[in-house]
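Structures for review follow.
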Structure I
Amino acid sequence: MTLKDLKDVTYYDLNNEINIPVDNQIPLSKDREALAAFLKENVQANTMQFDSLRERFDYLLKEDYIEAALVEEYSFDFIEKLYDFLKQQDFHFQSFMAAYKFYAQYALKTNNNEYYLENFIDRVAMNALYFADGNEELAMNIADEIIHQRYQPATPSFLNAGRKHRGELVSCFLIQANDDMNSIGRTINSALQLSKLGGGVGINLTNLREAGAPIKGIEGAASGVVPVMKLLEDSFSYANQLGQRQGAGVVYLNVFHPDIVSFLSAKKENADEKIRVKTLSLGVVVPDKFYDLIKHDEDMYLFSPYSVEKVYGEPYAYVDITKEYDNMVKNPAIKKFKVKARNIENEISKLQQESGYPYIVNVDTANRENPIYGKIVMSNLCSEIMQVQTPSVIDNKQNYTKLGTDISCNLGSTNIVNMMQTPHFGKSVETMVRALTFVTDHSDIDVVPSIQNGNALAHTIGLGAMGLHGYLAKNHLYYGEADSIEFTSVYFMLLNYWTLKASNQIAKEKNQVFHNFDKSKYADGSYFDKYVENDFGPKSNRVKELFNGIEIPSVEDWKQLKTDVMAEGLYHQNRMAVAPTGSISYINDATASLQPIVNKIEERQEKKIGKIYFPAPYLSNDTLKYYQSAYDIDMRKVIDIYAAAQQHVDQGMSMTFFMRSTIPAGIYDWKEGRTDKMTTRDLNILRNYAHHEGIKSIYYVRTFTDNDGEVGVNQCESCSI
């Protein structure tokens, strides 16, 4: 029997029986039966067997499946010791979906795809050995975190660690185009190269002059951003990652750009095929001034990037529009176009209803909370990366005359349920930071020098979290109730504290800090003010009970950390980001990211085998009522949860809105006499509420339609860590 042979197997049918109620109850036992059948009929039948660990490693090395350097860094006695430890932990998958996803997407297979060459323990060992870089103690610690599923590396890292023929370890990239043909050409080439590597690519187009702008003094010559969007979409389709999946990208445009309406229109279903983008994602960069103009129902002016750059001497994206808006309106040297602010707002909402796009980046919120010297101008394909960039200058030979800084995303995630069961929270986080540090230190994206430069200077990582709804349900808390919000705040305060401690320790060990640390709010101590002036520990008895046995840093601890960081610095410019978690949530038997579940029994359509059903983790008669669907939860509660975390997260978070085209009574109470249809006003209000609560970004909007289907969006598998 080969991996391609699906005859005489029972696990699909057993898994599908979960969706058939028995005596009005969900037959969860069928999932356990499906798991057992899968391990027997598929995994055991198709795994290559070896007589010893030594024989297995010799085979993998001889056939070029793993890197020789990986094994050479350790004695084989230690490798055997590591395996003995992992086996003693008695790991078992908890659901059919977890096992299926691991063996379908992560397990090393023979080149002819006929046999599995590793199980979960093997993949954990490869990750531990690889990320520890010869440090035996660290390898054991990393193995401990991953095998107990407290830590999960992002998909590119977990998948590729230790493999001889591998892709990059990073999840996504952010680049920007300036307003000249050399830069645009280099951007398109970079999109091709980065897409080939397997990551999602975010591209800022805000600096490009609008359609009809002059070129070399000739009015009406410029074509605007839409043709560049089409070129980028074709680039991602062409660089399709060895034919396995389409490349994925998002383009960002400032809401005050004159092409904003045509930018949004390019995603509409009824758009002319000459301008319509089908697979390219859209994001809008929104300064505070836009919300102010909406609030007062005023006209707004869209400013020509070409004339703005001539006046201010820097690319349009780097001009503080909120601060300079009135000056720009009054300046006759700046070409401008007048529109109604609320008309643009409604265009955004209409498109979100229709397609799920655009993403929203509240750029002034992001910069106001940014402790790093410089300016955030955009985000990534999943809208959680918020890092400063500097523009590059490209000459006619496509060389850099000024090398700027762009971004690569080095991501991993904590599993909240399992992290809350360890008394060694700080040690666990330090281990995770060290594993992620290996990724940033060994990432070398030389095909895009601005990314290579940015990563080398910043050493950025992004530690996040998944499993929040599962943890809340398991502990009998409703998603969005007061104690759930307080729990979220305390959990992310802990992540913040311990990542800072770890980064400070690594800076001392390496005698190195990130570039421009001396100009940061960490260096002058102001970043720590809120923590030394307020106690962010648990307040309610219920939340205190949840954190019983876990060390909570006191105000005095924060004061000491402030002193240490100011004296010795931080190694990482950025430390935290909450990505959407896709496949890794399944193999961890965790709910995705911080978002509420969609269904108690999730139905997934797998291309080769049909439907697979995944019961919500910890689902039982005891927890059933705590698993409300995201479509039945007031999205303001979701915003409140994310806002509680955001106050401790130095980057951003992927926050999705879940909306029904028909709204159950009582979900939204802000409109007297409302119909049961979701309106653009609902989305307008939610976006404004999110902005008010300090949310840095909104990922996409999922709409559940009357025909029981969701509006589709193009999600980057690499970015969905």
Structure II
Amino acid sequence: MPPSSSKYSERAAELRELLNKANHAYYVLDSPLMEDAVYDCLYRELLDLETKLPNLRTPDSPSQRLGGKPVARFTNTIHRIPLLSLDNAFNFEELKAWFKRINKIILEHKPHNKYIKVVGELKIDGNALALSYANGLLIRAATRGDGAEGEDITSNARTISSIPLRLHLKNPPSWLEVRGEAFLPNKNFHAINSQREEKGESLFANPRNACAGTLRQLDPQIVASRQLDFMAYTVHFPEDWRAHKNDPNKPVGQWEALQWLRVAGFKINPNAELLSDTKAVETFCNHWEHDRRSLPYATDGVVIKINTFALQSLTGVTQKAPRWAIALKFPAEEAPSQLIRLTYQVGRTGAITPVAEFKPITLAGTSVSRATLHNANRLETLDLHSGDTIVVRKAGEIIPEVLRVLKELRPKNTKRLELPIYCPECNSKLTKANDEAATRCINSSCPAILRGGLRHWVSKGSMNVDGLGVKLIEQLVAKNLVKSIADLYTLDVSLLSTLERMGNKSAENLVAALDNSKKKAWYKQLYGLGIHHIGEGNAKTLARAFPNIAELENTACKTPEEITEIYGIGEEISQSLTAWFTTPSNQQLIADLKHIGFSFEASSVGKATKESDGNKQISLAKGYSFVLTGTMSSLSRNEATDLIEQAGGKVKSSVTSNTTFLVAGEKAGSKLRKAKELGIKIIDEAELIKICLPQESIANL
């Protein structure tokens, strides 16, 4: 294969273009262009070409997102244009004062400007990056640093799929500076912390810290595995390019700049708005102060910017911040309380988690009196003593966490609190592996481990068994009625109705719900088993690669290296699967569940989504994205999500311009208003079923 062969060069260029378009559609537009299997095939072809002919490998090749070799350290780089900070307002009165100051400056020069249009954007709680492009090609990515100088993290930024390696422009400027926010989506943050907790590693306090720590990893492959995201919010052009008055695409304001960035291939925040008066600004701020909890990422405020660049230049900058922009910060949610006691939870993996119980305080509108400390490392770091005064906040406004101890208020002669030596549930001696921070109970018969496994199996992400809550599970385990997951399916109405708070009707409903759970999708069955490191996403990936549990088990036990070849699945997961499948009690559990009626195969996803030849799955909703709002009459939220995903569609948490359908039930909220504003098609439950199920299946419902 001669290196000069134009045939291979042309094919490599064609593959790069196809794959880059597919990446942009998937990660930025949220509208996939091709099946995963097709993408994987094209990607492998490109890798083969680049391996055989290294001169075909270009900086904008998708292969360059994999992450190169670890670096010894980061070098500093000077920003072409300084990254200024933003002044803050902490309430709307301070924001009005900013408007007054800005108006005064502008009216001195332009007396006819009675009101200034502004752009409202969400302030994502991430890490600012400066991206430098030369003739459309990404050449450098740097952290904010001190604003004048930052660290060069180009190799890490290349792993972020929403950062284009080459701009989607035919005639890009000679250079371009794009500013934006790298962030870790909430879902990824919780998944990473779950993995770290299982390994006994210290947990990240919040998505921002996790993102910052990830960006400064010396190994780009670790960065790639954490799947950071990026949204652009500012662009700087060369003066000679901006001076081209005949260029129809030249942005003249912030709002146009955002649209320009979108066309150039960047993801921009879909919730930005062009606001015409202070009333609109107040409405925008109030809306997101309350609705931010529905977003898939953390945000700590909104940013208000004067729209037109000319007026921005007129107002100028101070030594550290532009006068034409301000951040309205959402109120912090943290408060002090006094520790009452330290208790200990035993998780389904046997990990011991200390729990601080303290005098009730109100955070984010709810009463809080307990917070987990995650593991022994966190307990040691806090140096917690009995009777301490602690500061508590809600991490991501959801999970209470102990931030710090006010040691100056510590009572005299108090005892330092430490982890127990014996399991608080079964009194077995606890162990701690050398390579883990977690202290564990390794007694497989421990009631706490059994309860945790049962709770996971019946949870919404797994079997979604209504009526089988924590209290009932505790009863079943305490009375020795259930010793494994399979035992749940031996329960009958007569036995259940004798338990506390269980009438005959509730017992009938629970038995029916358990029976219905046998029809759940194959990936949900796999996820429900609670195998270490197998989250919902990994379970879906494995279920696509292996049509049934027999093939997965055979591969895990005989050729585990084949599992690591699956995109997104690493050696850690492969080893976990091998360990799980070679444990006799787990083999017995699968046999028992199969005997009960669980298929553990792809056919359980639903025969209605199969073609008549039984070989290919129909993607009835492929390429469609759905947002659910309100209450539906016959489908629960999880059932609707299953239906959409089984038909090849995607369910998103917020309405954007890329949303295909908003599925509106009764008491639909702000998402319905947003969909109407954006012109998104609104459908009801009946229309959703028509879209996601073949007609012959609907006739059989």
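Read the figures in this text as sums done on the coordinates, not as results from a lab. Worth saying up front: this structure is predicted, and the values here are computed from it rather than measured. Cβ atoms are built from the backbone, for glycine too; each structure is taken alone.
Of note:
- Structures compared: I, II; top value of distance in nm of label points 7 Å out along Cα→Cβ at positions 80 and 592, i.e. the largest, recorded for II.
- Of the structures I, II, the one that 17, 52, 29, 2, 0 was derived from, the read-out being P(r) over Cα pairs in 20 Å bins from 0, in percent: I
- Structures I, II, by FRET efficiency 1/(1 + (r/R0)^6) of positions 288 and 528 (r between Cβ atoms, R0 = 25 Å, to 0.05): label with the highest value: I
- Structure (I, II) behind the derived value 14 of relative contact order in percent (Cα under 8 Å, 6 or more apart): I
- Each of I, II could give distance in nm of label points 7 Å out along Cα→Cβ at positions 352 and 680, but the derived value 1.3 comes from I.
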